[in-house]
Structure I
């Protein structure tokens, strides 16, 4: 594995949120080892010529927070990143980050959630997006997009009767049983 250094703010991200508990655990390790025990972080070029993190967002954020100017990275060739399905999912996550204005680890400063919020607003979002991407019912997806004009469809349940939307300010909505309702937002 060949590693290289990249200015920390020139590295893209594929996550919208950080988990406070995980961040604290990683911070404890970094305080003991001054990041010396951290492995190089995996990056991938998703077509824009920019190395973008595929993992290690918590470590990268802490390095930025502690004033480290560069990250030691390597090109990620793992099938969990390079497969056709994974590429679709990563591009969806990149779109989410772009829409939220999160283009490097410094932008995660105000996006640190408690574990329950992280579960709902990030892990559940990824599950919903994955379900939408892997559903082959194009007609249902096209019909769902028409349910909430002006909102972005970002996820679905397997039954394709429940759909999830987002507005331009990052507020989440659920369409189920003929109604569009705001999702919980008390954890953000």
Structure II
């Protein structure tokens, strides 16, 4: 494959789509800076799954083509183990049903490290493959949803997890189970 075939494809309807990756660049003119544009600066997105550009009437931001990120080489996912040990498996939050769901699959608090590692492994791979959907965008950043799959106890389960896009290929977990 060459650079062109890695950056475009033709769908079943004959439509040409750009499937390359871009890095958001905040370009400032003047003294007023949009907080949303600032938080997107240097974040990486699959071209077809990026926030709208321009973001607002006087937006000067641009996107620059970049190479597809490579999981665990120049892109990384981080998930705080406490998302499992102190949230999913906490008595304090048992009312939300997430603990019961994870326990029904045979997971317990002792599996928190395994879950953290597996979420990070699958999330960075799916992100780099463009297998995510855009969530909310605000002054905290661009949220994305990534499916995490498990085969446990004879069942296949897919969890929609919530992540935040950070600069230079980093994504951080907001919630292991977005509902």
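What follows is calculated from the coordinates using simple rules that are stated; it is not laboratory data. Remember, it's a predicted structure, so these values are computed and weren't measured experimentally. Cβ atoms are built from the backbone, for glycine too; each structure is taken alone.
Odds and ends about this structure:
- Answer label among I, II for the case where mean count of other Cβ atoms within 10 Å over residues 90-97, calculated from the coordinates, equals 18.1: I
- Structure responsible for 0.60, with FRET efficiency 1/(1 + (r/R0)^6) of positions 114 and 138 (r between Cβ atoms, R0 = 35 Å, to 0.05) calculated and labels I, II on offer: II
- Structure (I, II) behind the derived value -5500 of helix-only ellipticity at 222 nm (-39500 (n - 2.57) for each DSSP H run of 4 or more, over all residues; to 500): II
- Structure (I, II) behind the derived value 18.4, 59 of Rg and Dmax of the Cα atoms in Å: II
- With FRET efficiency 1/(1 + (r/R0)^6) of positions 58 and 106 (r between Cβ atoms, R0 = 41 Å, to 0.05) derived as 0.15, matching label from I, II: II
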